[in-house]
Structure I
Amino acid sequence: MQYKTKSLEKYIFDLSAKIPAPGGGSAAALCAAMAAALLNMTIHFTLGKAKYSRYEKELKKVLNKSDRIKNECLKLVDLDILAFKSGDARKSMAVPLSLARTSFDGLKLLSTLSRKVNRNLISDLAVSAEFFEAAFSAAFVNVRINLQLLNNAKLTSSIENELAKKLKAAVKIRAAVEKDVCKIIKSQK
């Protein structure tokens, strides 16, 4: 089933049902797609505003990257289900690994945007950061469980080291975005 062409209600119904897929990996991919969509929305409401014109070129680049992330994550919603159903541990590990890397890339896009986007949507930027971090963390959990099934110590060590470093950075980026957004919100009183 391709959930990206089905209703959100159908996806949520199936996610809550007593069926093995969709599950946490697919939900994490949807969370990352929503994070990218929120970033896109924030940029769309910023472009064309004179106050932010000096950032327009940069924001258009970020928008293109974020749009690619959104589309990739939507594909991962269904790919996670297919990988689970395949019973192939390597495929089941590859999808959340891709999601973790993609979510981290999304978070990096947010790291310098707080002061460059429309302040009326600044809270959406913070929600985007929260969602990207959540998707990354969820993907990391799914990578770990599937790595155990592969029984490959060298691969496990390499991937866990990569993602552990990215997790520390992801937490810092999300916290910095949130802190900056809170300062901006307080200054608007």
Structure II
Amino acid sequence: MAEYMEFRSRGPMRLLTPHLRLKSIYDLPIPWLKERHVRAILTDLDNTLVPWRDYRVAAELAAWFKTLHSEGFRTVILSNARPSPTIQKMSQELETELVVGARKPIQRFFRQALERVSASPSEACVIGDQVFTDVLGGNLMGCYTVLVDRIGTREFIGTRIMRVFERRVLKNLDRFVVKPGDPE
């Protein structure tokens, strides 16, 4: 199993602090999810599952979704991307639900995604590559959140601007790392 960093914070920073930070989706620790009774995975699309606007399904990605489904997880892609036939096709190939045209971190779209997988926030984990959309939105809802490193370097201009602020937040995460034996 790949290594991961677990975080816990209080106060306003808790909204910008993921529960876990991973290199990629493929490092997601299934036992960690099961210990927390997670039943549903809400995942971002661009630069989390695939490079920005490259909606081809790689064999490794298909296998990852198949593993999640075989472990009993329900899945939904929650993306700010505009609806398109290629994203719809990708969702069908991965046998996952889809909510596109979201404006994360607006809660309405997270609620819609949770409804698609019949899960409460405490039973869901949001996975994404951005602090101010995926992590903030998931934390506001009361979901578990996982921040992954972005896949590619190409991004929407607005995302590139937000990355400047995101780097400042990420520099401060080290003080929230959970060490083995830390009390809850």
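The numbers here are math on the coordinates, done by the rules we state, and not lab data. Just so it is clear, the model here is predicted, and its values are computed rather than measured. Cβ atoms are built from the backbone, for glycine too; each structure is taken alone.
Given that helix-only ellipticity at 222 nm (-39500 (n - 2.57) for each DSSP H run of 4 or more, over all residues; to 500), derived from a single structure, equals -27500, which label among I, II identifies that structure? List each step's numbers first, then the result.
Working: I: -27500; II: -9500.
Traced to structure I.
Mean projected area of the Cα convex hull in nm² was computed and gave 11.5; which structure, I, II, did it come from?
Values: I: 11.5; II: 9.9.
The correct label is I.
Give the label, chosen from I, II, of the structure having the highest value of distance in nm of label points 7 Å out along Cα→Cβ at positions 20 and 172.
Numbers: I: 4.0; II: 2.5.
If we compare distance in nm of label points 7 Å out along Cα→Cβ at positions 20 and 172 over I, II, the biggest value is for I.
Of the structures labelled I, II, which one yields 3.1 when distance in nm of label points 7 Å out along Cα→Cβ at positions 68 and 92 is computed from its coordinates?
On the way: I: 3.1; II: 2.0.
Label of the originating structure: I.
So if we calculate distance in nm of label points 7 Å out along Cα→Cβ at positions 44 and 140 for every structure here (I, II), which label has the highest result? Intermediate results must be reported in sequence, preceding the final value.
Details: I: 3.1; II: 1.5.
Between I, II, the highest calculated value is found for I.
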